[in-house]
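FYI, it's all coordinate maths here, none of it is from the lab. Just so it is clear, the structure is predicted and the values come from calculations on it, not from any experiment. Cβ atoms are built from the backbone, for glycine too; each structure is taken alone.
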Structure P
């Protein structure tokens, strides 16, 4: 999603920044469609109190030379799948705002809305198509912008985890086939499906990475079964709704430590299951030496740093 405050920069690519109370993390990446994507530098620094010292740190790290983006927390926005209204392009956002007004927990006039088109059936024949309306409260967006302004970080884009995850999955697409990607997060897990480099489907479910790491034996088996059941139900639904997207494989994002889930899913799912090895698709510079814990923790920032122009409307 590109919000209306883009700024110029002197460095290519994107610097994805997470500015949270007590911590600042960043990843600088540059997407290349020919397979030459690069992550040049990254890091995490403690702040003084909530955001103290962020401006000094941003100056020391030269953030003013970059196009900077950040990610909203999943609790800060809604992602609504809607049928695209049959109106001229110039009237699309207005029509969508009217369509989603009863789906929001707040007045639509208090919402910032961006649109993301779902890839259509290449065979055609559809009377209509779908798109995602991504909505967030105006006050929340302004608060985010204000936080970055105080830190003197030149924010150009506010993004979401779903599109950041899409950017990584796109690196592993092959032969006009879809790719699904599962990331086990701190509070939730996120499953996305790509087709032709675009996001087709996204779903969250309540499985936490800590729930797999903190148990063993039969308790871990039960957690694995929960994940498997969620995936099976989701893929059954997806196959009915998106018959034109052949999903080649499920990718499992890096985990902070190996849980055994990969082997379990590979044995029990009716599709290929592979680990995401970022180093196989992205070149990492000397300033981006990451271990498994770092790859898991910075996964969506890495994806945001590999931003490319998508069909946002």
Structure Q
């Protein structure tokens, strides 16, 4: 079983926070495990336990070429003495980017499929062809979101986090958001910052809540206006903010998820969205491995660990 390191809440100090009368702390999930970073640790831990208890020796999952989930699965499988297979969206490009190179180094077998084929990842017929090719395996969906993942992410917050009025997180597939929603204390508000362009994320979250019959003592709100053009899109304003945040607080963010969320939180603080006395806890969901690949792909330097 994956074992978490002690997780700390790092309180930020800045004149804007003093001016607005709000407290901002960051839950450093990026430091939760030596290799399996951030929310992926919580999404994977019960899935890996389940795979072992069911007698599987192989994990199979899906992701893009720079996927945090792909690398985290390779890391988690290695730590659990399991083999891993990654079904990768798109053509194989050599040399492999840093994400995929690390995954291969951890023993993951990569299988590249075109985008049309990749879209069949939930279809029984396609799953059957993968079983014919690779044999029996334990399947973890793209992004890692399933019932066991939500069980894990519901454990992110502890009793010490009860004092916070607002909990904030990025949204990708919605597994972390759903787990946090299920673990809210009375009068807490969960704010989600979608990394994807479009309003469909509202329905996807509703579907997850209904599918897994989640209930909550708190409330939630989703912001869809901090995506900077869509998933994996960025602007110079976002890059500048990530560097500013690093220089002010010595905390690394990424341009896919955490950078967009932090930008949104800071913007909302500036615009008086939070009442004086509010205590905000930002969930740092890790995923910083992608900064190296981002810099390699776009020739834009980013802070790295």
If distance in nm of label points 7 Å out along Cα→Cβ at positions 83 and 147 is calculated from each of P, Q, which structure is the one that comes out at 2.8?
Q
Quick check on the output: -11500 is helix-only ellipticity at 222 nm (-39500 (n - 2.57) for each DSSP H run of 4 or more, over all residues; to 500), derived from one of P, Q. Which one produced it?
Q
Tell me which of P, Q gives 1.00 when you compute FRET efficiency 1/(1 + (r/R0)^6) of positions 211 and 259 (r between Cβ atoms, R0 = 35 Å, to 0.05).
P
Quick check for you: by distance in nm of label points 7 Å out along Cα→Cβ at positions 11 and 219, which of P, Q is greatest?
P
